[in-house]
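Just below sit the structures, each encoded as structure tokens.
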Structure 1
Amino acid sequence: MPLRRYKLYASGSATANAVDSFQFARPGVIKQISANLTFDSITDGASCKIQVSRGATSDFGIGTGAITQGLFQFTVYGNFVTSGLSQSNLNPIVETNDRVVVGDPLYVHAVIGGTVAYGCDILIVVDES
């Protein structure tokens, strides 16, 4: 079973669609998506929401119902009462069986609340057998 690892990287301090993207060069099945998010903030109530998606824009705005493009989504939230610095780190992992074909895209989207600087490495493990 040949497994190939793809990496996406996102960083910044503002809400953005398609912070990073790529297209699959081979067909396969996405087996796992994992992330390492670092988050730094100087404001109370700061947040960073990350989504890995097949769509060029995020599904964040969809309420109850089917998300058609999003594969992986997580949020980190910083809450402190006095002035200072809030630092967080999050390492979520999800197992999946999503088929991809040559040319299928993946995108990373971010929604930021408050004053935040973030960096996020995303690892996509694909079975290309």
Structure 2
Amino acid sequence: METIYFVLGMLSIVGAAFVAAIVWGIVKITKLLKVNRGLEEWIVRNDRHMHDNINNLHKDLDQKSDELYRRISIVTEELHRDMKDLNREMDKRTEELDRDINDRATNIISYVDSRVDKALGLAGAKQVIKG
């Protein structure tokens, strides 16, 4: 009978140790699940935060590129306007220079004609030179 009590005592100790190990395992698993949930929440928050940051960067980049294109178009329009103004001014000066050259050429021809007439002795009579 003592052996039965001894065996039952040993089995109860082994059973208690087994139950203690199961309880300890359940407690550890519960703690790990809490840690795991916390990490999952942290990952989800950081993922959301990262996507928000990326979206904000894209928005900022789009806004800055739009502003840059707008500035480029404004500068281009100003350059075209300035070029047209310069072309108009150059045309105006060219026409003035052309008129001035024509006036001087006419004066030179008239002067040369008067000198030729004087040299030939045709001082008051003008003749039409055909040529």
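Can you spot which of 1, 2 the value 1.8 was calculated from, given it is distance in nm of label points 7 Å out along Cα→Cβ at positions 41 and 73?
For distance in nm of label points 7 Å out along Cα→Cβ at positions 41 and 73, the value 1.8 is produced by structure 1.
For FRET efficiency 1/(1 + (r/R0)^6) of positions 33 and 57 (r between Cβ atoms, R0 = 41 Å, to 0.05), the calculated result is 0.70, so let me know which of 1, 2 that is.
2
Rank structures 1, 2 by FRET efficiency 1/(1 + (r/R0)^6) of positions 49 and 113 (r between Cβ atoms, R0 = 35 Å, to 0.05) and report only the one at the top, that is, the highest.
Top value of FRET efficiency 1/(1 + (r/R0)^6) of positions 49 and 113 (r between Cβ atoms, R0 = 35 Å, to 0.05) goes to structure 1.
If distance in nm of label points 7 Å out along Cα→Cβ at positions 9 and 25 is computed to be 1.8, which of 1, 2 is the source?
Value 1.8 for distance in nm of label points 7 Å out along Cα→Cβ at positions 9 and 25 corresponds to 1 out of 1, 2.
Among the shown structures 1, 2, from which was the value -0.40, -1.18 of log10 I(q)/I(0) by the Debye sum over Cα atoms at q = 0.11, 0.21 Å⁻¹ calculated?
1
For the read-out helix-only ellipticity at 222 nm (-39500 (n - 2.57) for each DSSP H run of 4 or more, over all residues; to 500), a value of 0 was computed from one structure; give its label from 1, 2.
The value was obtained from structure 1.
Every number in this text was worked out from the coordinates using simple rules, so none of it is lab data. Not measured: the values here are computed from a predicted model. Cβ atoms are built from the backbone, for glycine too; each structure is taken alone.
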